[in-house]
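Each structure below appears as structure tokens.
All of the numbers you see were taken from the coordinates with simple rules; none came from a lab. Predicted model only: the values in this text are computed from it and were never measured. Cβ atoms are built from the backbone, for glycine too; each structure is taken alone.
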Structure I
Amino acid sequence: MAFESARALEHLSREILHARRILLGSAPGAVGVASSKLKLARVLAAGGVATVATYSPHASLPQGGGAWVVKPDDGAGCLHTMLFSDRSAALAWIRANAADGYVLQPFIAGRPGSLSLICCDGAAHVLSCNQERVAMRDNRFHVLGSIVNGLGDDDGALARLAQQVAAAIPSLWGYVGVDFILTAHGAVVLDVNPRLTPAYAGLHASIAHNPAALVLDLLKGSGAMPPPMAGMRRPVSVDIGLP
């Protein structure tokens, strides 16, 4: 367990493999892709996944109005993620703070959500579709928690999105979280988290299955991917709180 920031999770994953131990997580290459907003956006777009456009501060940004989000390229959990009224204000902040490790994304209005997945060999099984609770304070985003299985997927669009993400990064393995914005035109992926996410804390209560056991079963091979789960998936709130 580690964040992607400063490539910590990638380094730990490589150390585990170097020590010839069992890595209960995604391959280092997949972690490396997910650890960079720029890399992730390119890989997902190449795989046909709807994802937010992501730019370095030195790139040619599209013209037009609208708000922009500035965040660390290797950030996690909305840490140091800020909203600016326009492109000029966002670039001015980056220059003033010498924040070369930051990226810019156009702000996408919609409902924040996430997926909790079990992934193996380019396939994904959806454990839950979660409603994310995010607050704004002083133009910064703050994660308040999740309502596990707080979102429905009657038309299967989120399940298809999960398969697209897994196919685009086929070395994802075990528990994976996917953050997205649900817009009027469908879900747009913001992040892929190849690690435990806050929603994990409410999974057992929501699906009446032990998610850790589902991950361990994958050691038997991709044929051990969990089957569709019968019964109701009840909403469970996981609260983090505003710092």
Structure II
Amino acid sequence: MKNYKILIVEDEIIIADTIKRYLTQVGHQVVGSAISYQEAETIFTNEQPDLVLLDIRLSGVKTGIDVAHFIQQQEDPKPFIFLSSQLDSRSIDSAKETFPAGYLSKPIQKNSLNTSIEIAMHNYQNQRKKEPMISLNNGIKNYNIPCAEILYLEADHIYVNVHTKRNGKIIQRVTLKEMLDQLPEGTFIQTHRSFVVNLDMVNYWDNQSLLVENTSIPLSRSRRKEVLSLIDIN
């Protein structure tokens, strides 16, 4: 069994202590215990855990669902497992929308907890191996993001603006062709002399433009036939 850095987000201290004991007994490192959204955000940012155990009901206005959304918005989202005594359909539906790595009902059983962690980390690590990644640097900060997170590329003189889903705009000092050559073939295509789009992110198209996340991307006449044929395939 591999050992992981784990954050516990649970507002019942006795339950959090019990879970911590279960985890440390098998060699995991508990990087912190949070009782609220604010504490969870701070510890997650500072400690960068491998996995989060997350109660749905927390101290304060924001819930574990809000923490899940926060985790998903990070540059490198980590897997999280919901721990909850709330098994009503509304709670489960809200949890499902965040695509958790697991959902355990209380009281937490040691064997079920350990098994869920192993499966969650196995799936996460295998998904990352299969998922094409790209390394970017804006001159200040380094990024390692899934190619699927890129919305579109926009040439700007000697730079390329890489527009991403979670990290906003990342500026690269490269040519549009150099950037396109680093991306998966068939998913990214040049639609105009200044634009490349991720076809999986296209919401709408016509003969003049494509819509990507409410941004209209021009479609040149010379590239129209090829682009539209690929959209039909995707």
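Quick notes
- Among I, II, which structure scores highest (criterion: relative contact order in percent (Cα under 8 Å, 6 or more apart)): I
- Across the set I, II, distance in nm of label points 7 Å out along Cα→Cβ at positions 154 and 170 reaches its highest value in structure I.
- Structures I, II were shown, and Cα extents along the principal axes in Å at 51, 41, 35 was computed from I.
- Answer label among I, II for the case where log10 I(q)/I(0) by the Debye sum over Cα atoms at q = 0.14, 0.17, 0.20, 0.21 Å⁻¹, for residues 58-129 alone, calculated from the coordinates, equals -0.58, -0.74, -0.87, -0.92: I
- When FRET efficiency 1/(1 + (r/R0)^6) of positions 98 and 162 (r between Cβ atoms, R0 = 41 Å, to 0.05) is calculated for each of the structures I, II, the largest result comes from II.
- For Cα extents along the principal axes in Å, for residues 138-177 alone computed as 38, 27, 19, the structure of I, II it came from: I
- Taking distance in nm of label points 7 Å out along Cα→Cβ at positions 186 and 218 as the criterion, the top-ranked structure out of I, II is II, with the highest value.
- When helix-only ellipticity at 222 nm (-39500 (n - 2.57) for each DSSP H run of 4 or more, over all residues; to 500) is computed for each of I, II, the one that comes out at -10000 is II.
- Which entry (I, II) yields the derived value 11.9 for mean count of other Cβ atoms within 10 Å over residues 18-25: I
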